[in-house]
Structure 1
């Protein structure tokens, strides 16, 4: 099988590639959230990286940004229907990791020695 530049499978993989997109999508699966709450919920992510990830998810139609006309201004992010549908393979990958992560880490340790 050839994976062409415009292959739909490549589009899907590019959407979730990187360290944070799947984590942020999963965090948003609990419902709309403000960036400050997402950052508290997601360990190890900087404000800059969270903002970049949320913008990328929004640009790709996976998350929506909601601005509220309040003082001080309030912003929340939520999943779009496409983002919610992406939780299906993300959850499947999480299930796979729960079953196989120890074996993968052991293989990595063996390869490092």
Structure 2
């Protein structure tokens, strides 16, 4: 059996061996997911989002994930360093903070221009 993961919003898909962490799959696909702890569930920077109907395509949450994420798990938030790929799944990556700030600034600028 082969795992298959799609990184959204990039739309990049890669096949991996079952059990490969989402973080490792991202690195193999040359998709950046920020982390400071080296994949030890310590920094919480590698949060990803998975739709509830695809949750079974990832390994069950580890004890470390349960402690760190708590109720966020129910909202489909997982740690890329802890979630292993078990099937076909699409995960949503968080928006880069700098890109988010630029996007918001551009949106405000467009709104302002529309008012004149």
Comparing 1, 2, where is distance in nm of label points 7 Å out along Cα→Cβ at positions 7 and 87 highest? 1
Suppose helix-only ellipticity at 222 nm (-39500 (n - 2.57) for each DSSP H run of 4 or more, over all residues; to 500) works out to -19500; of 1, 2, which structure was it derived from? 1
Suppose you compute distance in nm of label points 7 Å out along Cα→Cβ at positions 23 and 79 for every structure in 1, 2: which one lands on 0.7? 2
Could you figure out which one of 1, 2 the value 5.1 for distance in nm of label points 7 Å out along Cα→Cβ at positions 71 and 95 was computed from? 1
If you work out Kirkwood radius over Cα pairs in Å for 1, 2, which one comes out largest? 1
Which of 1, 2 yields 2.1 [distance in nm of label points 7 Å out along Cα→Cβ at positions 15 and 39, calculated]: 2
Between structures 1, 2, where is relative contact order in percent (Cα under 8 Å, 6 or more apart) highest? 2
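Any read-out appearing in this document is the output of simple, stated calculations on the displayed coordinates, not a laboratory observation. Just so it is clear, the structure is predicted and the values come from calculations on it, not from any experiment. Cβ atoms are built from the backbone, for glycine too; each structure is taken alone.
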